[in-house]
Structure I
Amino acid sequence: MKRTVILLLLLTITYLAIDTIWPRTSNLRDFKPADVARLDTEMWQSYYDRKQAKLIWQLVSLFRAQYRASWVDATRMAYQAGRAAFVFKNGKTPADYERVIPYLETYFTLFERQSREPFDVRRAARTELTWWVVHRKRNPPALEKALADEMAVIYHQPARDFAGYAAYRTEAMMLRDSAAKTPAGVTAANWQTINELLTLSWQSAYRAVNQQKSPVS
């Protein structure tokens, strides 16, 4: 029994070592829209329920499954992204929001290293924070623009290519925000609709970054 435990431990350590040091990059255009949308929906739920640890684990799952990051890299990215989200969530003023930037820049630096296509890390961090702030102001047209602008930075394409992605995502956000103000709150049916809208959003993004190629579910 003891030998079995030791062997399993050694195998685990070996796997983690290989997983960490093996050089890898990812094609950020190669993802499964339905899977990303599902995790996106779950992460929204964790964020609004203030479940930071759960959100970070969901981010790890996203980076591992969709972008083939190592456990170490996925965990580092997830921590920085999750920390940024909750620093922002607790923020009240523009100065509070600026405290998010170092976390976002670290996250995007790690994410950019994962990508086969480089992008401007600082611009990506700034456009990410921009749409967070705009969303809080409840301005749908400005939110659509900010969402499209961020994708344009990461994928080096015109923002207009991401109009569909941004429109569906904005609709999902507005639905959640409106439902949260009702006596019933955000229901299971609401979350199902949100997931459907996010699926349409990520399918649109997939087509945009892959020249209209049909998305893989």
Structure II
Amino acid sequence: MPMQERRDTPDSQTIASLSPLPQSGPQRTDASQYGGRVGYVIERYHRLDDVPLEEARDLLVEYAIMMHARVVDHGGPDFDWRDHVNSFMHNFPNILPPNGSYLMARDAQGALVGTATLMRVSEDTGEMKHLYVRPEGRRTGLGEALVRARIDDARSLGLRWLVADTFKINRELPALYAKLGFDEVVNSGMSKSAAISPQVVDWMWFYRLDLQK
């Protein structure tokens, strides 16, 4: 019997040892690259160990409390904002590359002024969550810059679709999403917020962007 040529297949540990690891610390990009004001910086995190988790949680709590108050104050349904914070923090490792993107924004002095998240919800679809800019960082184009940055990240992840939602009391976001090419759609069932608090669905708008256009 003729001898067959041996072809060694590297195991996963060998592949991992040969593959370049993500850089240590966040990747920093000036927000002006995405239309924001010069001097503001967008940080992308690749390793969980590099994420300032206490800052991340504090910012998310601040955002969740604000949105809860807006909804309830406008006559909307009450919901437990803690459920959203706890779910996000529990699943934090799953929003880092290659499954998503976690962004923080800082001003020229290094103060944290904003955040935004992208998470893969299916093989070809990502969901944008938690766009928040503190009052001191508003009117700088930073909100739009954080959306544009996540659109870039979604394309880098090889996604076809990008979905988003917002409460109807957020009057600014529909115009921004329309400007960037999003279409308003019905609830696709992919909204993490709607899954956690289904009572708020009637108070939400849903959007989708075709990343191949």
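What follows draws every value from the coordinates through simple rules; no lab data is involved. As the structure is a prediction and not an experimental result, all values here were calculated from the model.
For relative contact order in percent (Cα under 8 Å, 6 or more apart), which of the structures I, II scores highest?
The maximum falls on structure I.
With Kirkwood radius over Cα pairs in Å, for residues 111-174 alone derived from the coordinates and found to be 12.5, which of I, II does the value describe?
Matching structure: II.
Name the one structure among I, II that helix-only ellipticity at 222 nm (-39500 (n - 2.57) for each DSSP H run of 4 or more, over all residues; to 500) of -25000 was derived from.
Comparing all candidates, it corresponds to I.
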